[in-house]
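The data blocks that follow each hold one structure.
Values quoted throughout were computed directly from the atomic coordinates according to the rules given, and no laboratory measurement underlies them. Every value quoted in this text rests on a predicted model; they were computed, and no experiment measured them. Cβ atoms are built from the backbone, for glycine too; each structure is taken alone.
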Structure P
């Protein structure tokens, strides 16, 4: 169950998202007065698709996944690391969440009143520009993801996910995967059984090794070729 935790002051916080670097002390105090910290256990829902969105969420520790709930299956849009915020387009449309978020590790996040955020967007152009840049980056990533999921075979999709985890999320090779095999499948829009089977094939071909949750990409050039050919 999510729990309130001891809060720090936004002005002195060392877990501040880069977007807030545009704000001066009085503006950070506006954020500080309109937010609270919540801790989440691994697997806990942070917010659910279709529910009202009175807050935006800034992840300060742990890791989260954002995903669309489909008809019996989920599609993970991406993973979120500290220090990053999770804010969907619904706050400017219908004040609802259009995807869900859940902790994949024990996490702590600040929940900020969305009205305070909107006020800063209206009055602080640099802050608004950074926000638009972040939304644009997410859109470009989603375009690339759509291309992978709709035009590549399963092996190419798993290859893309492995590079995403190694280069963007864990930023090392080998890496210890903190997401589940089901999450891996949901990132690649396939069944868990298919994802495990392809990982086994990659292992048998010497492309990678696995030991528990640790994955080591041994032949990145070959995996890149698989990614490019789909």
Structure Q
């Protein structure tokens, strides 16, 4: 990576921009400036200005009216930022006793402040983990990320044992609600009933029956229980 790229990547706003493009690219082929403006809380002209700067640096492909997509170097940079964030979240939970709903904002601040050496020391301390406390994959040091085929609990077959593998909550309040219901990573679950029209979902969780809302069930991604 060139000196100019490395200089740009020291900027917190650039890091947040690249990370947001990467996240939105998981949902769309090219990311619109309006989508980025909404996520980042800035104006569309500001998004365009940043996109043009990053295109000049070779980190982004920007096309007027067609949005943006990360270049290979841009994606590598985004994955390194994501790696920092997810390792810090895991460290906060496992070593400092943070609750799951508390870690995101703390990690957002710390990811821009700590050095690469500090991040790799965290990784070593935690045994080079593959997943963060939400069940999201942690990119490797060389920028490789493993994608798992998981299914939302709202779509999981009835009366079929599963284990919670990832929690995608939209807010700290939702996360706190999920954890309070005993729905943590690795929890064994079974869908007993599912009301139509986005109605409540009846679960068996660790031998106990409980009812959760459709939105909560949508946040929980599950996988087969290992044989």
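When distance in nm of label points 7 Å out along Cα→Cβ at positions 53 and 149 is calculated, the result is 4.2; to which of the structures P, Q does this value belong? List each step's numbers first, then the result.
Values: P: 1.7; Q: 4.2.
So the calculation was done on Q.
Taking distance in nm of label points 7 Å out along Cα→Cβ at positions 181 and 213 as the criterion, which structure among P, Q has the greatest value?
Working: P: 1.5; Q: 0.9.
The maximum falls on structure P.
Assign the value 1.5, calculated as distance in nm of label points 7 Å out along Cα→Cβ at positions 109 and 133, to the correct structure from P, Q.
Working through the options, I get structure Q.
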### Query
Upon calculation of distance in nm of label points 7 Å out along Cα→Cβ at positions 125 and 205 from the atomic coordinates, which of the structures P, Q produces 5.2?
P
### Task
Please state which of the structures P, Q yields 15 when relative contact order in percent (Cα under 8 Å, 6 or more apart) is computed from it.
Q
